[in-house]
Each structure stands twice: as C-alpha cells, then as structure tokens.
Structure 1
Amino acid sequence: MPAPTRPVVTGYPSTMGDDVQLNTTTLIRHAARTHGDQEIVYRTTEGGWECYTFADAFERIARCASALAGLGAGPATRVGILDWNSRRHFELYWAVPGLAAVMVQLNLRLGPEDLAFVVNDSGSSIICVDESLLPVAEAVAPMLPGVRTWVVMTDKPWDQIRTTLPNAHHFEDLLAAAEPGFDWPEIDERSAYGACYTTGTTGRPKGVYYSHRAICLHAYALATALRMSPDDCTMLVTPMFHVQAWGLPQAATLTANKIVLPGRYGAEDLAALTDALIAEDVTVANGAPAIFGPMLDHIRTLEEKPDLRRLRMMSGATEPPLALMKGFRDLTGAEVLQVYGASETTPLVTMNWSKPGLRARLSDHELVELRRKQGLPTPLVDIRLVDAAGQDVPWDGIAQGEICMRGPWVTTGYHNMPAAEAADRFLDGYWRSGDIGTIDPDGYLKVTDRLKDVVKSGGEWISSIDMENLLMSHPSVAQAAVVGLYHPKWQERPFVLVVPRAGHEVSLADLRAHLSGAFASWQLPEAFQVVDEIPRTSVGKIDKKVIRATYGSYYGTDER
C-alpha cells in the first residue's frame, strides 16, 4: 500500500498534451530515428569488441518484442533477465517494457534461495538467460513453478547448446523468425517498466517496481546532472541487473551517446576494461571505488598517461577515498563524482558538483573536503533530515538526522509487502533511507553512517564511514572496514579490518595516529585485524553483518 501523500490541488486546465504518456519506447525510437548512425560498442563472449548502431539495435529490439509476444509476453507479464552487461541485455531493456511487460532484473550473484525468492515473488513466467549462466539457472529452476518459458542467449547455434531447462528457446533463432517491425503500444506511464530487488544484508530482498514515468523523468534528471550530449560516450560499468545500471542506459539513449557495453568482466579483466575505456574515449562511466581503484592502479602502470579530462565517473556504493579522486584528477584529468541513492530511488538523488560561488569562496583544502560529501539534491527530489522523534533538523552541516526522500522516482511502497510491515519505512509520504546524514547551508548532503552501522559507544555516536574513508587514505592501506562490536563497558567499540597494500605492513599504533587528527582519543579503535579481503555483498558493499558475526565476541560476549 502506498505511503500517505500530500493533497493535490487542481488549478485551471492547461491546453497541453498531458495525456501523451512517458514511455521508455519513446527514448530508443527517437535515438534510432534521429541518431541512427550512433555507435553501440559491445564485448563479445570471446572477449573481443564489435559494434553496431542505434538503428541496428532498434531493428533487433523490434524483433525481440515480436518474439517475446509470440511466447505469450504482454501487458503485466514479468520477464526475468539473467545476464551480464551485454548487447542482448541492452536490447531487452527496451523490448520487454515496450510490450507493457515488466523487466525483472535478476542479480546473478544472489544465492539460489534468494534468487528463487525474487523470481517467485515477482511472478516471472519467462526468463532470458545468458549461456554462461545456465548452471545458475538450472540450479534454481526446480524451485520456480511459475516459470513456463526459458530463452537462452548465445552466439552458438542451438544444436550446440546443452541444457536441462524445460521449454527452452534460442534467442537468436527467435529473432531471425520474428517480423522486423513491431506496432509499439502507448502504455500508461504509471505502469511498471522494470523491477529491482534490494540486496540488503538482512531479511529477504524487497521488490521495487519502477514506472515508465519515473525512469523517463529520472533519465532527464541524470542527463542534466551529468551534462550529457550526443558528443558523449557512456560505458556501463555498473551491473545492468542492479537498479538498471543506475538509469544510465536510459540517460545515454535519451542524449544519443555512443554506448560501450563491457559484457562479462571480473577483477582479472579490469585492466582490459580500462584499456577499452581509454580507446573508446569514454566520457561518462559509473561504478564503485572497488572497481575504480584497480582501474587507477592500471593507469599508473601505463608509460603514457591518457588524457581523460572529459571523463565524469559516477561513484556510488561507498564513499570514494580522496586518494582515488585525487589520483584520477592528477594522472588523467578525470573527475570522480560522488552520487547517492538506493534501489528505492531509481537511484539518483544527489550528485557532487561544486557550485560556481563555492569555487570562488572556498580554499583549495575546503574544496577537497567538499568532494567527500554526497552532493546536491537532484531537482524534483525533496530531502528531509529527521531526528528519532520524526522532527526535522536544521541544514547547518552539524545536526544529524535520518535521510528521508520524496519524489517522482522515489518508491512509496514495496511489492507484496503488507502495509503494516512497510509502515516504518515511510514518514508522511517520504521514504526513510536508514542512512544518517547532515546537510550544510549550501545544500550539500553528507552521509555519516547507516543507522544500523553507526558505532554507539558510551552514549555517543562514531561514524564508521568517516573512519573507513580516513583509513583508506593511509599510504599502507588498500581497503578498510569499520564495525561496532559489543563491549561490556562501552556498549560498542570500533573494530577495524584492513587489507594492506602489496608490500606494506600496518600496525594499530600507525592506524590510531593516522586517525587522531579527525577523531577524539576515546573514539579510536582498540583492535584491528589484517585480512586478505573485506567481506562484501553481491553489489560490492561492505557486508558488516558477516564481519559482526565473525568477530562479534572480540571485545567480550554479550550475555544480556
């Protein structure tokens, strides 16, 4: 059930075409008609690179819609996609919603039980799966009674594919047999175009269903915030199965960018990904510090450093270290821009650009510190900070409150979640993020911690995020995580996990000295552990639930 909203006041009628619906089909059709020769570069399953145009893509998208309709897809049908950042995934981004069906993004990193929950909760009846992910699909298929059709996406001929999936079809054969044109319907813009399920560290995934209206408006907002134009080249680094790659496919299509689809890649492929970014003259990319860090390390090994002064890198998931932002700017000229959002917000709600007036007023040091903030609220999104009693706190950069949001691309409920269960996630029509933050007088949001992750010690709060980010600036630290662990005297104390840089050693004394300039002595950690890697969730966030479970009794056992 949607959260309460404010009353709507009706004024004098307009003469505009307000009944013309905002549909995703409009974006791709315009790109194909008006910028049909613009390139889409994609990585093949063999690891090479090929390209086609928006016009070529639109012809395949129309065939894909026709083929899916032949399999029974239509209004309100939920179609799951289990794929990497591929050409076919991009085509399904438009073909499925164009039928008034719902594109259900399936996180290929989920365990079988959670993945089965997402498919069953969404009511998906058709699933399109990349050949490389057939083992994942086959493992979960027995748990999916509602799935009646599987579509296998591969470059191989059908007689070379072996699968136990029932009622399976070959994607390319379906397209070859389909009609080249498709009569695209005009869809009620409030209809769901796609669905994403949250991947929190507690509880089952929660379904967020995005409307055509929401993603179209979000695309305009994102394109405006990034100052995108047909002169840009966008690389989709963030997985397309998570929060629609942050809405960047739609924004890049809206502004007729050249698009680069890196396909399947892992940590071992980041050097090749970086080389492609340089070769294709990418100017817009999205990702997390865990991806951008190794990319910067690769650039450092290059004899000739690339000129990437036009590159804007949207960085989310966790706050990027200042060393990362400074490294890209100093070596290449690229700008690492903090962005903030969530699955529930489509996801963009803030982006960090420095306002012209601030560049004239602030010192270089102050401008550097400004980059540590998550940024300015996006137009059309209203942000509140509320205290424990639900009262607004001032925007003074000091007072902390829970970040609450409302806007045309912010959810007002969760799929299949009872209203009573969802009630505590909303306040007067605003979605409660569970994040704590401040907003300064200039309007910049700073996320200080998660409500569940802030270290509560001796009646005071210690920001785990601020401590992590400062630790990451230590020259011997590659990665760091901070959690609050039970303490018999102080309720909780900070505990640190550190991954050292290659060839470096760290000590507790070094870490405490490094932190002492920003943290009081009582806030400093009393223990740390060197590890080979930091536990992370399926979308790259630090998995603090796992860390607490592993080290929970380090300071003592909670016997309350």
Structure 2
Amino acid sequence: MPPGGETVGRNGFRFVSLLLASLSLPFATPLAADEFRSPSLTALRVDWRTALDQLRTEINSHPQVAGDFIFVPRRSVPRFDPRAMPALVQLNAVSSQFFTGIGRSPVPVLLPFDAAAYLEAQRSGARSPLALPRYQADFNPVDVFDAGPAGYSATFSLEPGAGDGMPSRTFAKPVEVQITGSALVYDIADPAGGKGEPVKPLPTIYPDLRKFIREGYVRYAFTRFGAAYVVSIQCLDSVAKPRRLACKEAYPVAERFLKALHIAGGQRARPLMDIASDLIDRPAARSTDFSYRPSGDIIPNSGYRKQGGHPDPMAYSQIRFPLEKAPAFVHSQSYAKRDKDDGPTAYPWRDNFCESRSFEVWQCGGGYGHQGEDIRAAECPSPGDGREPCDPRQRSVVAARDAIVIRASKDQAATLEVNSRTEHIRFRYMHMNPQALNADGVLNGRIVTEGEKIGVISNYLDHPAGTSMHLHFDVQVFTRDGWIWVSPYVTLVSAYERMIRARGREVGPEIASTPQPVAHAQPEDAIKPDQREGSSGEEN
C-alpha cells in the first residue's frame, strides 16, 4: 500500500482510474475549466527516539531531578501507547501546568521552557509559585498555546529591557514571538519557498536553519526530529521607531528564543498520511442567480503597479461560509467605483485578493496584494417588500470551522486555527469591533465550533467607521516557510455553494495568463514515495 493509507489509496485509485479512462477513450470529455481542487499535503515522519535522546541530555544536566525520569522504554505496551515512553509522560505532566494539552502534539514541542530547571528549583525549596519567566529565558508566560494532531503553535513576548545581554532597542512595546512545529506541510508551488541565509551564531544547534524576511515577518525555519519548525516575528525591514518594530531589532530577540528552546512535551502518535489533491464535489443543482467571475479576474489596473490577479483553483478547506446568511457578495471595497458592471451587493462576485496594498503576498504580481477577500452582506430590504426585516449593524459572522481563537484583547483581527490530522490552516477575520469581540470572549484560547456566531459585520479599522461595512476574510496554510497567505476566493465560492445548496455559474472573460500550479495535482502525486501570523493591519 502506498504511504497515505486508505485516504491516499482511495484518491490514488480515483486518479489512476481517471488517467486510464482518458488514455483508453480517445473522445473522453476533458475536465471542465471551472472545477475546484483540494490542496495536497505532505506528512512528515517524526523521529521520537532522537527527541528522547535530546530530552535525556537536557534532563541529565540537572542531577537533582534526573533520577525522577524513566527513559527505559516499556516494551510490554503497544508502540503508540504513551506509556511506551514514560519520560515524555512525566514531562507532559510538568509542562501541562503552563501549556494546556501539550501531550496532544505529535511532534516534539520545542519551547523556551526549561522544565528540568523548574523542577530543580522546586526541589530546592524555591518560593512558590516560581516566577515562570526565569525558566523561559525571560520571556513572558505563553499568550496562546495550541497542540493538536498536526502539531502545535505558541506565542510568547519579551518586555522592553528584559533579558540579560540584550541590546537596547527603540521599539517600546513587548516583542511577540511565534513558533509552530508541524508534521503536516502544504505542497505549494512557491518560487520563493526554501530560500534564506544561515544564522552565524546558531549553526551548531540548528544545522539547516534559514533566516529570511517574508510577508511582513522575519522567519527562522529549520527541521528537527523530522518535523518542520518556524520561529517568526512580525516586523518591518525599515528604520526602528518607538511604535514600529524594525526587523534588525527583532533578530536578537528571535535568536535568544532559538537558543532557549528545550523539549517541553509532545507525545508519539500514529504517523499522519500524505493527502493528495482531488476534485471537490459541488452541488448538482444549478443556482438561478449566483454567479462569479473567475479566480484572478480582479478589476483592471487594481493590482500592484497595475498587474493582474493570480488564478488559483484551490479550495484550501471545506469551510462554513463566514457570513450567517445568504445572499452575500465578494467584491472590492477599495476599487468598487472602477467596477461599473458589478455593484458591491450584486452578482457576479469578483476576486480582490491581489488588489494593490502595501502587504506582501507571494501569489500576487510584484509580491504585493490584499491578502484576502472583502465580503458584504446584502442590503436590508425596504419596508413593505415582503422580505424579512434586518438590522444592517447585526449581520452575523460565524466560525468557518471548529477551531481555536488566536486574538489578544487589543487585536483588530481574530484568527481561527484548525489543527487536525488532515489540516493545519488559519482563517483571519477583520473589521469587527474589538470591544465587541472582547465582550463576547473572542480571545486567545477560546474554542469555537463551526457555524458559531463570533461577531457582526462592522466597519472598524483603527477606529469605528474607519472603513465600509464589510468583512475581510483570509487564509494561511503552514509550509516549510511558516504560515503564508493563499487566495481564499475559490474556498469562499465552494463554501457559498454548499450554503445555498446550488452550484454557481462562472462568467466573464478568460484569464489571459496561464494559471500557475499551486499544489500538487497530478495523478502520480497520489502514489508518491514515502516521504498569530498575519499582520494586524489591513487597508480594506
């Protein structure tokens, strides 16, 4: 059986069947141009024995507690039973006091937390409770931690002036550091992927460490124990200012973080399976009114330096449409006056992912774009027309999937992260009022369910009435370069079709440029051999 088990085998059979059919039938009908695909993902194989060896070394550096940990494997229990590696069970018991659910991670959890030093201080009779930053290289207690079947994510911060030997900086706020470790990576045809430069102080610790600035973050990517890890800090490659973190001020913070990483937990689990790209099922019934322009067909001259959009046939996840009710409309909020044929609350929809913005987006021409899609609800009906009345200020926004919330109380954006055996993906919502989100408890660590109301459409951008009444929605997937933006347009079209239970009609001109491959989609990929990111600001 090919790696990927039943899922990959089933998809592989379908792909091979389609391929053989097309070869044996000279007049076989080609696939329609408007078909949607799911992405492909590679499952990484985690080397837990090497991780256990590193943990043993870390624990043995603190003799007072070294004898408490049992490193002799218990062969009388099944291979994937947690008791097979008792030292990890013991470590998770310690770390879970601060990182809830850490044992759910199928990859070794690297964090700036020295569990052995913490236990040794307890054994020595240190005051209780112990000051946690002392055992976290002076980083504050974790802001958000999520562990699940694909891996884990965590966010820490370092206060101004904290950390012995740290250089002084201009930026006056705490620096936020994110880390993700994952056994799943999305197969993205990304010409910028895999690049970077070595980090001189750290080659002996992380031999394959790459440093690079991408999509508004300085990132440090490396492989350890077979898993993919990325440490990132949001910054600007510019002059340092009190309210703007320059990347050159972020470097020493990130390197301090990397030097402080220890194995803090995790648990051996059954290996994940590769996931092949496949055609997405769509409703058989045809909608009488819903229509949409092709992916990448943005308003002419609205792209960066008047470049066009990026055709992308991928529905990156099967989501619940983020507005509670139809009709809803994906349209530009910045260039709507140029789009004379299509109003902001009318069909057909129009892609606005690659509209010109100052944000880096790898898929868009020139490397800059909108990062997501703007969505508006239908106008409230006029009194007496027989339709259900509504309040334009109470149009509900709902969770796209079962997920964990990533959002601090001052953040304008709310991010939902999905962490499962088949996905490691994020959905970001913008322009809802932060005070309302705080009052409703849409904050770090909250678990939401698909379809649950999380807010209402608003016009918040730095302040109320800072933009039009709409929702900005975007998607990030985890790759070896960390969390990167991908076009959510087809994902939204697919979700909307499921909500209205009817297939839309693609209209408008053909995209002149040839669609670029986004993820593996060839039949042979189905049987291949074994093998709180996001800026807080957005213009519209």
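One of 1, 2 was used to compute FRET efficiency 1/(1 + (r/R0)^6) of positions 391 and 471 (r between Cβ atoms, R0 = 25 Å, to 0.05), and the result was 0.15. Which label is that?
Derived from the structure labelled 1.
Quick check for you: by mean count of other Cβ atoms within 10 Å over residues 223-230, which of 1, 2 is greatest? Looking at the calculated values, the largest one is 2. Between structures 1, 2, the calculation of distance in nm of label points 7 Å out along Cα→Cβ at positions 199 and 239 yields its largest number for 2. Looking across 1, 2, the calculation of helix-only ellipticity at 222 nm (-39500 (n - 2.57) for each DSSP H run of 4 or more, over all residues; to 500) that yields -5000 traces back to 2.
Of structures 1, 2, which gives 43, 38, 24 when Cα extents along the principal axes in Å, for residues 87-214 alone is computed from the coordinates?
Answer for the origin of the read-out: 1.
Laboratory data are not the source of any read-out in this text; all were calculated from the coordinates shown. Since we're looking at a predicted model, the values are computed, not measured. Cβ atoms are built from the backbone, for glycine too; each structure is taken alone.
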